[in-house]
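Read the figures in this text as sums done on the coordinates, not as results from a lab. Model, not experiment: these values are computed from the prediction. Cβ atoms are built from the backbone, for glycine too; each structure is taken alone.
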Structure P
Amino acid sequence: MTTRIVDSADVAPSASIGEGTSVWHLAQVREDAVLGAGCVIGRGAYVGTGVRMGDHCKVQNYALVYEPAELGRGVFVGPAAVLTNDTFPRAVNPDGSLKAADDWEQVGVSIGEGASVGARAVCVAPVRVGAWATVAAGAVVTKDVPDHALVVGVPARQVGWVGHAGRPLEPTGVPGEWRCPQTSATYRESDGGLRRAEPDGGQS
């Protein structure tokens, strides 16, 4: 795989760019960011200082991923989505002086493996989006999202479950059991969460 960084992209020398990753026009990748293999950073996207990103992530056009965000393998961040890093944002201190780096504490958004954040969604740090969860377009996430949860709205609320294929799961008729309409994989609710059932009857 060939790594591609177009001429108009701004990639800090100290950033680590994985093999086969593409950084497109006008994107910025800041100091000490770590991008895994096979990632795609879209036009005008921003990846903050020290952000860590697993393999095969997609950060779409004009998305803003502020430090200290951590993205697992295979995470999708939709166009113009924002991962924030300041719980109590202010440009100035109470005395009117401009805030410096030492005047506030960065907090991050973490996103589990395979999860998706839709276009123009906002994740308000500190918050975790669980593995394989889906945040709908335009949603505002203000609390942790369970693995496989589908959340929508402002503030975001859970309205269902999604499988590894990203499709909303359908009830099988067995209490607490769900099936993917695309792959036919079965999932079961357990302890307030959801897990994929193994063919032998176990769970993963």
Structure Q
Amino acid sequence: MEDFLPEDEPLLEARRRGHEIGATPIGPAGGAALRFLATLLGARTVVEVGSGCGVSGVYLMRGMPKDAVLTSVDIEPEHQRLAKLAYREAGLSAFRTRMIIGPALEVLPRLTDGAYDLVFCDAAKHEYPEYLAAALRLLRPGGVVAFDNALWHDRVADPDARDPETEAIREVHRAIREDERLVPLLVPVGDGLLCAVKRD
């Protein structure tokens, strides 16, 4: 599954640089799923929480229309610097991105309600429940929220795993399953991609 759509040089380089500094970007199959979702939605406005050193942004922008804008939120300036480099190497215009450095829980409340087609979350796992609440406010009806690491290295399915990150991801699973405003799907790519459509 991970090798079905081989990554090109800009993505491979972005991934290599991410691993060098200890970041773990979304895997190739998960990235392909993001591009698919962005294309399916015709997503013109997308928020990503955690830049993945540019890997997720490249996938998202390759699925978005040429004049669409990606808002990338990351607390680490070096991650955003590498993301900008990845976008340049992939031939993606700087005009297509809005880079915001800062804690997601401080940045997301400043973004416009109901203005986004897709919200992708891949940052602090213990903050995932708060990201979900923010995404529900930011998404338009018919928009999609997606969480990477939804299986969290198989810990989510292990009843003995009780660390804060695992418990927070489980909380998001429960919240998405039980919220009648959402249509959920857990996609078994990479480390798991949990998605939900916000109903009209």
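Quick notes on this one:
- Of the structures P, Q, the one that 15.5, 47 was derived from, the read-out being Rg and Dmax of the Cα atoms in Å: Q
- For helix-only ellipticity at 222 nm (-39500 (n - 2.57) for each DSSP H run of 4 or more, over all residues; to 500) computed as 0, the structure of P, Q it came from: P
- When FRET efficiency 1/(1 + (r/R0)^6) of positions 88 and 184 (r between Cβ atoms, R0 = 35 Å, to 0.05) is computed across structures P, Q, the figure 0.45 traces back to Q.
- Among P, Q, structure where FRET efficiency 1/(1 + (r/R0)^6) of positions 32 and 160 (r between Cβ atoms, R0 = 30 Å, to 0.05) as derived comes to 0.20: P
- Parent structure of the calculated result 1.5, given that distance in nm of label points 7 Å out along Cα→Cβ at positions 48 and 144 is the read-out and P, Q the choices: Q
- For the set P, Q, ranking by distance in nm of label points 7 Å out along Cα→Cβ at positions 96 and 120 places P highest.
- Winner on mean count of other Cβ atoms within 10 Å over residues 16-23 once structures P, Q are ranked, highest first: P
- With distance in nm of label points 7 Å out along Cα→Cβ at positions 8 and 176 derived as 2.9, matching label from P, Q: Q
- Between structures P, Q, the greatest calculated value of relative contact order in percent (Cα under 8 Å, 6 or more apart) is seen in Q.
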